[in-house]
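Derivation of every value follows stated rules applied to the coordinates shown; laboratory data play no part. Quick caveat, the model's predicted, so the values are computed rather than measured. Cβ atoms are built from the backbone, for glycine too; each structure is taken alone.
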Structure P
Amino acid sequence: MQGFPETVSHRLVLPADANHHGTLYAGSLLRIALEAAYAAGSRGVGPTANLMLRRVVSLECRRSVPVGTLVELRGAVLQVRQCYLVVGVVGMPMEGHEIPWMDGLMGFVQVDATGLPVELPAGIVSAARERLWQPLADRLETLSRSRGATAGWIGVDFQQR
């Protein structure tokens, strides 16, 4: 068994993270969600982790987050394949609210020193069956039925005008 099933991080929303409304800017949201997902994936893989973001599978923002808010994000590995894993991220409900302010799924590939995909180590723990992670695991199951975007690009002639 490698790593930890869940990571917890906290982030203070600063003015540099804000949009013109004084709330968390979407680009900053993506950055902090990616940082939390990368931390969870790296801890899940263990000391041999060398992860590269492959895709943002899903990202939902349900509530504005004002500057000065301290947010809590939890992350966990939800799916493991040969060289690819998907990490779920949940922005835990803010005070006075009952549902997460955000959640997302991010896919990472394990790469070697040249940037090519390599097999993940055995024993990575998935939290997909844990109650907190069930909504994201269900969403991932639904999204996994669709074909990846890369296949559409194979064979395209980019030299054609």
Structure Q
Amino acid sequence: MSVKSSVTKASSATIASSAGTASSVAEATRAAVQEFIAARVAGDTGRLVTLFADEVDWMLAENPGVPWIRPRSTAAECAAQFQELMEYTVPEDARASVDTFLVDGTDAVLMGHLSGAVRATGKSFEGPFALRLTVEDGRITRHHLYENSLSIAEACAPCGR
């Protein structure tokens, strides 16, 4: 066997090993995000707390007129957002569809459409969304949500505004 052949085989084995590791990381990320979605749909706040890391990079555009949108950073605060959302909106009117689910290593991006109605005003909101999540050691460390904040703010505004 020549030296070149040995190096090529070793490099191929390293690449295959790296690809296998990257694939398993992506699979773990996908599984954690699917578990997050299932807990969110079920309204299982306790499970959501365990899925979020102790400290979370949480980003959602500030929207002072929307009571469930505020800065958060702990697992309990992040999980509570979903409970607060249900308190301020009409759960029967809540809809979300995911059109795209992309995973690259520890990062996942969900894109789709959401809609609902605000309990206090009866007004509806709707629009596209994109959610970027990062999963490390099976827990969500980043939650960045991009949504139609204008539609949500308008739905929260009292009538006559």
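Here relative contact order in percent (Cα under 8 Å, 6 or more apart) was derived from just one of the structures P, Q, and that gives 22; the source is Q. Highest-scoring entry among P, Q, by distance in nm of label points 7 Å out along Cα→Cβ at positions 41 and 145, is P. For which of P, Q does helix-only ellipticity at 222 nm (-39500 (n - 2.57) for each DSSP H run of 4 or more, over all residues; to 500), calculated from the coordinates, equal -6000? It must be structure P, since only it matches.
Once percent of Cα pairs over 17 Å apart, for residues 65-112 alone is computed for every structure in P, Q, the highest value turns out to be that of Q.
Match the computed value 17.0, 56 of Rg and Dmax of the Cα atoms in Å to one of the structures P, Q, and report its label. Traced to structure P.
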